[in-house]
Structure I
């Protein structure tokens with residue numbers, strides 16, 4: 001059992017969105033003797049899983065309530081984890097605490113997701129909170145370098161990976177997405193607001209319609225954070241669902257940024273990839 005680093009207090013406020021990652025992070029924190037206080041976002045966080053931990057609920061827009069909950073629990077240290085669909089400002093019911101910072105929130109909405117998250121992080125820091133990422137509290141959930149699977153990329157796949165990395169680096173200033181698909185040197189799909197699952201589902205439809213000439217078993221999904229991205233927020237995520245999408249799209253495997261990609265349910269993910277004959281590899285920038 002590893003003791004927490006001296007810079008991280010306990011408890012840590014975990015603002016939890018959807019998916020399994022908030023709970024994987026909370027389990028890891030407890031194993032490291034850091035007590036998590038989960039703040040579940042209504043409509044996103046799983047009510048059954050959050051019940052395993054000390055927790056509270058908030059709705060998006062209840063910034064004042066969130067601050068009160070964190071301060072009452074003596075949580076100076078905070079992290080954000082889990083999936084959240086960006087709501088429209090008109091659908092958010094702001095409390096007085098949120099109204100006070102509304103000009104900053106509206107300015108944050110004018111950019112892409114990375115700009116939004118970084119701006120919200122600055123609002124929290126301005127209130128005296130310290131923000132941490134998965135690297136700080138649960139580093140074992142990050143993708144290691146090298147292959148996790150029986151299958152490994154061949155030289156052609158590695159060339160596709162290199163091109164995918166270059167494409168993502170070039171797109172970074174535009175804050176578009178964190179994934180691209182390259183097949184035999186051709187960029188065939190770039191992630192947009194629909195996310196990786198939608199990208200892969202569309203690729204499977206195109207293949208079924210005969211619009212992708214490459215035979216199945218070629219091509220790579222490449223995922224990496226945007227260059228210059230605040231790595232405390234919105235890291236690329238890989239899990240069993242991604243593997244199912246890669247298999248349905250007829251690709252050969254997945255390459256993700258080592259040390260900067262979250263791995264959800266790693267054992268199930270590796271087993272699914274091995275069954276499908278896909279490779280999963282962590283690559284350096």
Structure II
């Protein structure tokens with residue numbers, strides 16, 4: 001029969017194993033809970049902040065207007081690549097006339113919202129994290145709290161509202177310029193009939209497809225802005241650095257986590273909307 005001394009080492013191994021599993025899980029639950037509360041307060045502060053409109057306009061200019069050129073550039077090349085790949089795939093099955101449908105549905109349902117959100121994460125989301133993170137480590141956020149100015153209402157709520165405005169508009173712009181890119185390669189370069197190309201777009205794209213793309217863009221807007229602002233707001237609590245190093249690590253984590261959330265949410269939304 002085993003004695004207490006025989007059982008004790010085994011019990012210690014089990015406890016260390018459970019502790020090894022429990023700490024990451026506890027941090028994950030804490031992060032998810034903090035993100036949820038952070039998001040809810042940011043959304044609620046939209047309705048009780050008196051001077052949110054001027055700050056929102058500035059953020060729309062930064063997030064939306066200054067991203068137009070990048071969206072146009074990436075969108076037209078994405079459409080041109082889809083035109084080439086779609087043509088050489090469909091020609092094997094004698095269905096080249098369906099190129100317009102393939103390009104438009106691919107852009108409107110998937111690539112438009114996803115690529116727009118990822119580009120805005122790299123351009124605007126990283127800037128949000130860095131700006132708020134610098135304000136945190138330089139005690140500017142604490143100064144706002146001392147002056148009885150709600151820091152989330154001042155910093156986060158305008159960015160949430162501006163993202164809800166900018167993301168769908170930029171997604172629509174990406175879709176339109178992508179279809180133009182497909183026209184350049186499919187019609188002008190490869191010789192597909194122009195009427196057939198636009199007829200297939202008109203006959204295949206429905207209002208539900210457009211609504212699904214806009215719903216995705218709104219969800220991505222909330223995810224990206226919440227994650228990026230939260231990482232900057234909590235930069236002082238990071239364990240992998242302090243000061244400027246913490247801001248840099250927070251910016252990297254915000255971009256990576258936002259991209260992962262975009263792709264995961266895209267799968268979930270596609271499963272629901274289809």
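Sorting I, II by Kirkwood radius over Cα pairs in Å from high to low puts II first, with the largest value. Consider the structures I, II: one of them gives 1.00 for FRET efficiency 1/(1 + (r/R0)^6) of positions 120 and 256 (r between Cβ atoms, R0 = 30 Å, to 0.05) as calculated from the coordinates. Say which. Comparing all candidates, it corresponds to II. Say we calculate relative contact order in percent (Cα under 8 Å, 6 or more apart) for every structure; which of I, II gives the highest result? Top value of relative contact order in percent (Cα under 8 Å, 6 or more apart) goes to structure II. Structures compared: I, II; top value of FRET efficiency 1/(1 + (r/R0)^6) of positions 168 and 184 (r between Cβ atoms, R0 = 25 Å, to 0.05), i.e. the largest, recorded for I. Source structure of the calculated read-out (log10 I(q)/I(0) by the Debye sum over Cα atoms at q = 0.13, 0.16, 0.22 Å⁻¹, for residues 16-151 alone, -0.85, -1.01, -1.35) within I, II: II.
Looking across I, II, the calculation of distance in nm of label points 7 Å out along Cα→Cβ at positions 128 and 240 that yields 4.4 traces back to I.
Given that helix-only ellipticity at 222 nm (-39500 (n - 2.57) for each DSSP H run of 4 or more, over all residues; to 500), derived from a single structure, equals -26000, which label among I, II identifies that structure? Of the structures listed, the value fits II. The greatest value of distance in nm of label points 7 Å out along Cα→Cβ at positions 160 and 216 among structures I, II is that of II.
Thinking only about FRET efficiency 1/(1 + (r/R0)^6) of positions 136 and 176 (r between Cβ atoms, R0 = 25 Å, to 0.05), which of I, II has the largest value? The maximum falls on structure I.
Every read-out reported here was derived from the displayed coordinates using simple, explicitly stated rules and does not represent laboratory data. Given the structure is predicted, the values throughout are model-derived calculations rather than measurements. Cβ atoms are built from the backbone, for glycine too; each structure is taken alone.
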